[in-house]
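Any read-out appearing in this document is the output of simple, stated calculations on the displayed coordinates, not a laboratory observation. Please read all numbers here as calculations on a predicted model, not as lab measurements. Cβ atoms are built from the backbone, for glycine too; each structure is taken alone.
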Structure 1
Amino acid sequence: MSEAAIPQMIVGLGNPGDKYHRTRHNVGFDIVDVLAQLWQVPLVENRRFQGACGETRRFGDRKVVLLKPSTYMNRSGQSVRAVTDWFKLPPETVLVIYDDMDLPVGKLRLRPAGSAGGHNGMKSIIAHLGTQNFPRLRIGIGTTEKAGDRNGAVISHVLGKFSPLEQQQLGGIFDLAVSTVEVSLKRGVEPAMNLYNGRSVPAES
């Protein structure tokens, strides 16, 4: 991905349904909802795309597509591939926003490419796009301290709600994510990385 590459599609990952609403695993959905509201882009369920989708030309003449796949997380790639095929978008213009346990709450990390890092949504997207060379914005959700059944503890953590203290950080985290995405769209991924990868939203005491 070149330094001048500009995203043309913003994908937020999550699971559909009230059961998963506002869980840590759905933070990608939450940020796309914030972008859609801010940019006044209606997200409309589209059966062909297997997701809720909207378009804007807010950033010059280029069309920018917002997408929330309505498949479950581990099939997100089906929806992403359907949209990239329809709009004829190269994979390197797809910016994916998702949760990351390796980052603490309040931190985010923008990268131009990389592996799935164990994230099932990203595994699916990499498989369906046939490459891992597309940008991603990882949103820290912290890790679990629970001992014993590690897999069970991880599932419980990612499908759980943010703590009351963490919820106080969410507004700042969403603001930081919006700024990161908008700079990516105006100037490219590399400048946005340089501006925002070192920043964090502190927890309020």
Structure 2
Amino acid sequence: MNIVCPTITAENAHTYREQVERVCTFAKHIHLDLMDGKFASNQSIEPEKLWLPDNITCDVHAMYDNPESILDEVSKLSVRTFIVPAETKCDFNSLSSLVRAKNMYFGLALLAETTVESAKSAIELADHVLIFSGNLGHQGGSMADMNLLSKVDQIRSINRIAEIGWDGGINSENIAQIASSGVTVFNSGGFIHFANDPSKAYQSLVSEIS
């Protein structure tokens, strides 16, 4: 099943509330970006200040040098998938077990320059693999690098059952092409939040992949 997830990328509690309230009337599944100011250059709202409306679930992209450090706090929310960078130095075997023990799926994010082969052992463990084509830690201003779609088949050759997501530059003109490659989770930030009518922008994405 295809899922369009409005992305929440907030540096403080005020922006977080503003973004969540903007999308929760039309979306039931969101993608939450968290940054530590180290792995990503900027820092997001602190995990202990997070909240979600009732009947909203989310995937969390923990752009942290040590994503395990926020696992307990994040697990208090209605989180489906905990996504960590393939480029961190953590023990993915151990971390994937800890994530699943918290009743969450284990996700892995690949930056544009990270090859699938270099992350092979972690991809084998993953329930979800996120192809990242965005501006790390920022919302909007990125373009979808369609050359990265070649990673879909490479991921499939390693892990046949993992869900595959895309983050970065999604809009109503390219989402169908991204979907046709085998991506099923589409994280969209700027296209929705910066639209004159965010609900209409969201629905346009949903319509393109329905």
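Ranked by relative contact order in percent (Cα under 8 Å, 6 or more apart), structures 1, 2 are topped by 1, which has the highest value.
Determine which structure produced the value 24.0 for mean count of other Cβ atoms within 10 Å over residues 23-30, calculated from the coordinates; the candidates are 1, 2.
The structure behind it is 1.
Calculating mean count of other Cβ atoms within 10 Å over residues 55-62 for structures 1, 2 picks out 2 as the one with the greatest value.
Taking distance in nm of label points 7 Å out along Cα→Cβ at positions 159 and 183 as the quantity of interest, name the structure among 1, 2 where it is greatest.
When distance in nm of label points 7 Å out along Cα→Cβ at positions 159 and 183 is calculated for 1, 2, structure 1 comes out on top.
Looking across 1, 2, the calculation of helix-only ellipticity at 222 nm (-39500 (n - 2.57) for each DSSP H run of 4 or more, over all residues; to 500) that yields -8000 traces back to 2. Tell me which structure, out of 1, 2, gives 17.1 once mean count of other Cβ atoms within 10 Å over residues 39-46 is calculated. Only structure 2 yields this read-out. I have 93 for volume of the Cα convex hull per residue in Å³, for residues 111-174 alone, calculated from one of the structures 1, 2. Which structure is it? It was calculated from structure 2.
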